[in-house]
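In what follows, structures are represented as structure tokens.
Bear in mind that the values in this text are calculations on the coordinates, not laboratory data. Bear in mind that the values here come from a model prediction, so they are computed numbers and not experimental data. Cβ atoms are built from the backbone, for glycine too; each structure is taken alone.
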Structure P
Amino acid sequence: MTQMETTMPAAAQFGKVCGILDRFGRDPAKLIPILQAVQEEYRYLPEAILTFVATALDLPPARVFGVATFYAHFTLKPKGKHVVRLCDGTACHVRGSIDILDALRQRLKLPEGQDTTPDLLVTVETVSCLGACGLAPVLVIDDAVHGQMTPDKAVAVLEGILAEEGAK
């Protein structure tokens, strides 16, 4: 179980999902928008919630998990409040995106294999392409695009977000 699942009372956990299911008429044909709404609520798709959605929609759990794992938009791991997406496409890669990634991970003290800070404040991800090759290397924090980044510039942008959040 994740930190969120263990700290959230079961009634509250499933109450929010029931509201989402009701909003979509508990229609199995609306599985994808239901999962999108659940992920918007929790910032990821908890396993217990997916099982609950499958039961509520009278769908096999394997089908719900299959949809949740097929689409790249969905995640089964908790994400931070702020999501940093660093492009590692060809243009960004040759202009130093890996150095930027290393600097961000070092600043956040993220060990290898971990993408999200323990306080669920920041998640750092690499993506194949952000479609802004002329601005390479590019990173997107939440919905803000930052182009022509360097490790120092990227860390400075991150520091601004951490300062706003009162984080160390």
Structure Q
Amino acid sequence: MRRVLYPGRFQPFHNGHSSALKRLLAEFDEVVIAVGSAQEGFTCWNPFTAGERVEMIRGFTRSLGVDGRVWIITLPDIRMPPAWVAYTLSLSPRVEAVASGNPQVLDLFKWFGLKTVEIPLENPQVYKGRVVRELMTKGLEWRHLVPKQVSDFIDEIKGAERVRRLCSSETA
């Protein structure tokens, strides 16, 4: 069984994440998605709770028919980067590699001797959680940047309105 860990905040899960997940599923039997900053929610930087992000991702994986190949775990921050690696691995099912587009994340896991997979970022100027949240804050169209299942979920929980309120109050 070839299994890879894919950590991220997924605030929200966007098309760049979905592209990375599809690539990883083509290379590995299973992907463990670690939803980071799990203790955060209802802030401008982290507007969605860990549970909401799990629901977003699960809706997407169901639509692909890969639910049985994707594990989703939540991962609170501990703000001690080297210790974070051990902490992350203790909360995850066993993996043979770690995948990320973040060089710092890759360096940390390499330092521990793990195999790493650099995920080429797809259109990183557009596919960023910060960009999606900025568009939501400004009341502009953002749905084309996330999978349909994610936009439907965000609409259902009135997530764009939440982001607009949270981010407007932080800049005021």
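Suppose you compute FRET efficiency 1/(1 + (r/R0)^6) of positions 59 and 147 (r between Cβ atoms, R0 = 25 Å, to 0.05) for every structure in P, Q: which one lands on 0.05? Corresponding structure: P. Computing semi-axes √(5λ) of the Cα gyration tensor in Å across structures P, Q gives 34, 18, 13 for structure P.
For FRET efficiency 1/(1 + (r/R0)^6) of positions 19 and 123 (r between Cβ atoms, R0 = 25 Å, to 0.05), which structure out of P, Q has the highest calculated value?
Max of FRET efficiency 1/(1 + (r/R0)^6) of positions 19 and 123 (r between Cβ atoms, R0 = 25 Å, to 0.05): Q.
To which of P, Q does the computed value 3.3 (distance in nm of label points 7 Å out along Cα→Cβ at positions 43 and 67) belong? Checking each candidate, the match is Q.
I have 28 for relative contact order in percent (Cα under 8 Å, 6 or more apart), calculated from one of the structures P, Q. Which structure is it? Answer by label: Q. Once volume of the Cα convex hull per residue in Å³, for residues 75-130 alone is evaluated on every structure in P, Q, the highest one turns out to be Q.
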